[in-house]
Structure I
Amino acid sequence: MTPELALKHIWTLAGCDPVALHSVSLAGADPGLPSVYRVGSLAAATIAATGLAAAEYWRLRSGRRQQVSVQMRRALAAFRSERYLRIDDGPPPLLRDPVTGFYETGDGRWIQLHTNFAHHLRGVLDVLGCDQGREPVAAAIRGWEGATLDRTLADAGLCAALIRTPDEWAALEQAKAIARLPLFEIERIGDAPAEPPQQADADTGIDRPLSGVRVLDLSRIIAGPVAGRALAHHGADVLVINGPHLPNIAPLVIDNGRGKRSALVDLRDAAGCDTLRGLARDADMFLQAYRPGALAARGFGPEDLARLRPGIVYVSVCAYGHTGPWAQRRGFDSLVQSASGIAWTERAAAGSAEPRHLPCQALDHATGYLAAFGAMVALARRAREGGSWHVKVSLAQTGRWLQSFGLLADGQRSPELLLDEVRDCVATVQSEFGRVLGVQPAEELAETPAFYALPPARVGAHEARWA
């Protein structure tokens, strides 16, 4: 699938004005990275959709269309933003715990462990009954049958995935549940009066597509934070809400925190819940990446928020989908790649001994951009017809769509994109972390350029209130 066809699919599925597609120009073709998958088409299409949705919301404000352009090389740089991050010209950031990775099981299968959070690592070591380190973990895993270990770790709430072929994945009930879903969902969940956007006026500060739009971002790691970051670089006031007890990965806090403010709110106590409810009453969007049902159990599900704040745009991001037997399973991009056949396919194409992931966290980033796209489409619907809206995306749905694009026979022969080759895609900003080099927004809007108005901030650096 070409980037143009992929963009048309996204735009049409959302029921958007087809005339707007004439305002988009895309440049570049796959392969842009060493992979048999059309990662470049995925990157260019999802980023272009996000940029075009911002341009269309700007048209509601200003009455003017604008041209949107995306170069595939820039889109791929954005899809690897965490890899190109540098602090004070230092080395690449460490993003993974050493135990994270692939291991061969006793029956000749492969399994992937994801142990980047300390409590996940401790849980895996407890199940395996071994010491920390790749060698003792590998020795312990050789004593397990692959499917049994996969199921045992999942039942314990830990993060792992058996390497499956695409056919093995397709035979699972979870894959069948995903196959019945569209790429994303944008549904009306309540009645509310229309909220036309304030008209564009530089004198009042309404000079960007999402100026004045308030977003609560309750997400961590990559997919959800990328969605919030995309909304921020089109002008939204994004307030990240973290629990004081929740772990983070420092380089991702920096990379995905650009353009946002960050506050601590403890949802384990009544005062914290009251604070979040107060923030939600004055919000336009509520973005969350908890497992399905987790926030609803605390009174912050989509229907709860629609009653609290009629007209809210509620965005849900998850790993394996919002329905099916794996809906509650913990997951990350690389695990979804492993479970769904992507890592197996890359290995088979390369003829390598171990499974291989995509050359970027493509499912994370694409899902994040789709979430931001859906949020802006829902915001435009609220402006025209009113209502509260729920946008649902998942890594597994995005992965299934990527797999439908077809394969590139010689895709893995494509050269790597090293930092020196994307220097025109990055910029430096001074922050409390030091001098941060980061990838800039890939979508180019002719009238309202995307940019980060704020440098990244540490977790909890700001008060839990709207500016």
Structure II
Amino acid sequence: MGLLTGITNWFVQWQYTRLVHALSAQEPEEIIATGERNLLKAFRSAAEKVPAYRRLLSEKGVNPGAISTIAAFKEKVPFLDKESVFPRNALRDLCVGGHLDDICSFYSSSGSSGVFSFGAETWQSASHAALGLEFLLDQHFQIFRRKTLLINCLPMGVKIATRTIPVADTSVRADVIHALIKKLADDFDQFILVGESPFLKKVIEEGSENGIPWHNLLVNVITGGEFIAENFRSYLGHLLGIDFDSPERGMILVNMGLSELGLSIFREEHRTIQLRRQAHLNRDLRYALFGTGTEVCPLVMQYFPQQTFLETVPGKDGRPELVVSTLGKNLKIPLIRYRTGDTARTMTYPEMALVLKELGRENLLPEFRLPFGMVGGKSVEVELAHGESVSANEVKEALYHDFGVASQVTGNFRLSRENGEVTLLVQLRDGFAATPGLVGKLSAALATYARVKVTIAILPYRQFPFGIEHNYERKNQYI
């Protein structure tokens, strides 16, 4: 290890130790109160320094000086969303200071909704983001004690900045990832794969078929970008040889971020994973946490109130929808009361502790006393009469319910409705033929999660009519 690398590692670990101490020492109420104080400061700063936001508040008749309490903030400050912010404003007008001079990198959304959104980092905010990332990587994967290679297989050139471990930016090239792991298997203690779930499925399945001994390697996974079914986690864990009761043998973590808000708003840790997995299996726990009748568990994650202030408001379908206000001092594009379109519900640490205590499951409480977000992702479903529906999330759980079914399909599917009936088209993997009983197994699994009768058709890879050759640069639409 070179002198400069050693100094950098020491400094990062010192910063990390301070952060762990602060999180361990603070009471849950103090953490929330700090976030609320930061919210009012962030609002006033954005109102003063961001031209587009100053103009919006003027159009809405909002006097920033009159917003001095959280109650006033919630009553008077308008909501934002992707459609109202990005198409109508020059990107520089969304930036602090109304200029782009100090930006070191830009981020773009996938544009799958038809509208692009953008994020930007300064050198200062990038350094802060790197600290947050290294904190999480060491908390989960002990990167300061294990020689680690992070393989970034996110699409569209999304960068992952760290100061302490090497990163391989492969984008969505499964062959490059396989070649790297084969070449470096003896040189690293562990690998961390960061990517979106459909591509990670392909990488790990084809890696097994190409001779990569996943079970003999320590491989961790970080994924997100869309709703992740718990059965999908179980399937990947099965392929990688992960024991979910022994995180030191590998973990599969879900992280939720948005290009315009930051790459990590919510994140999992070992006990939140255990909590969701237990709720997935135990109806009493599932209903207590998420409501009677819930058959598909939302993701259970925590967030830092010092970084984001979260609210929920009724969406178009009446379900609670996530609203985010960014609080970082060094943000270049601050967004206040930004509706993400994700269904979500928040819960304080004491509220979660009470639910788990009543069920005798206090052992599932995480170490850090941060608040929780139960996140269902975007509402992607086919609606029928009488309020019935079938969602993409239900189909995802069904696809991975049986590992034999999961191993034969790409994970791409389409739900549609015609004449009051729902049809599900599922794509087989290239070179695979449907085994006898495949439709029956999938139909039985779907009945576990959805209450609506669905007609299922399993299509060969090249007969799937919604895009055959996936480049994994764009998200699947599912509907």
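Here is how the numbers come out for the structure above:
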| quantity | calculated |
| --- | --- |
| Answer label among I, II for the case where Rg and Dmax of the Cα atoms in Å, calculated from the coordinates, equals 22.6, 70 | II |
| Highest-scoring label, criterion being FRET efficiency 1/(1 + (r/R0)^6) of positions 111 and 207 (r between Cβ atoms, R0 = 25 Å, to 0.05), among I, II | II |
| Structure from which 14 was derived, relative contact order in percent (Cα under 8 Å, 6 or more apart), options I, II | II |
| Identity of the structure behind 1.1 (criterion: distance in nm of label points 7 Å out along Cα→Cβ at positions 31 and 327, calculated), options I, II | II |
| Distance in nm of label points 7 Å out along Cα→Cβ at positions 391 and 415 derived as 3.7 - corresponding label from I, II | I |
| Source structure (of I, II) for distance in nm of label points 7 Å out along Cα→Cβ at positions 183 and 423, computed value 4.7 | II |
| Computed 6.9 for mean projected area of the Cα convex hull in nm², for residues 135-254 alone - originating structure among I, II | II |
| Which of I, II leads on mean count of other Cβ atoms within 10 Å over residues 63-70, largest value | I |
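No value in this document is a laboratory result; all are computed from the given coordinates. Given the structure is predicted, the values throughout are model-derived calculations rather than measurements. Cβ atoms are built from the backbone, for glycine too; each structure is taken alone.
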